[in-house]
Structure P
């Protein structure tokens, strides 16, 4: 079984990103800003991740889910999307991502 590669959207709490990496160093993770895509529309972030086979992690529950839905309906490729509300506890977000 392969491990997912997470692409953390620009809005994800940095404590979550660091916590995932600290708890499981074997998980590959990347940040949108590292690739210069932190200002792009959600559909372009999803496209960027899909081309690489990465799973997007975002707090943009409304707009990112709408972009993902449109992508699926349109037959676009998408490796995965994990949405976590802004108010999720950091520890809970980390635990949930580690389960994946």
Structure Q
């Protein structure tokens, strides 16, 4: 399944119209750790009982709307962040820990 997804994106990127569409979400690919962990933290806060506890009280349409809104906020946030900085915040920490050298942020 992963191969089919990757192959589909590779084929779509070869078309100019789809390249422009996919360029909108490209910043998320430059900061995947930050995106993944922030999405997990926000979603568990909203749906689990240690946060708002909305699990079970929001239907499928509400969950879908929440997911789309969160994804849109992450796309906008990643574009804004990468406008000013070279790496995502957690990617910066990760590189610092792996290379034992503080990477440039800008």
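Some observations on this one:
- Which of P, Q leads on distance in nm of label points 7 Å out along Cα→Cβ at positions 63 and 79, largest value: Q
- When distance in nm of label points 7 Å out along Cα→Cβ at positions 15 and 55 is computed across structures P, Q, the figure 2.3 traces back to P.
- At a computed 17.2 (mean count of other Cβ atoms within 10 Å over residues 39-46), which of P, Q: P
- Structures compared: P, Q; top value of relative contact order in percent (Cα under 8 Å, 6 or more apart), i.e. the largest, recorded for P.
- Here helix-only ellipticity at 222 nm (-39500 (n - 2.57) for each DSSP H run of 4 or more, over all residues; to 500) was derived from just one of the structures P, Q, and that gives -13500; the source is P.
- Top of P, Q by Cα Rg over 2.2 N^0.38 Å, largest first: Q
Laboratory data are not the source of any read-out in this text; all were calculated from the coordinates shown. Keep in mind that this is a model prediction, so the values were computed, not measured. Cβ atoms are built from the backbone, for glycine too; each structure is taken alone.
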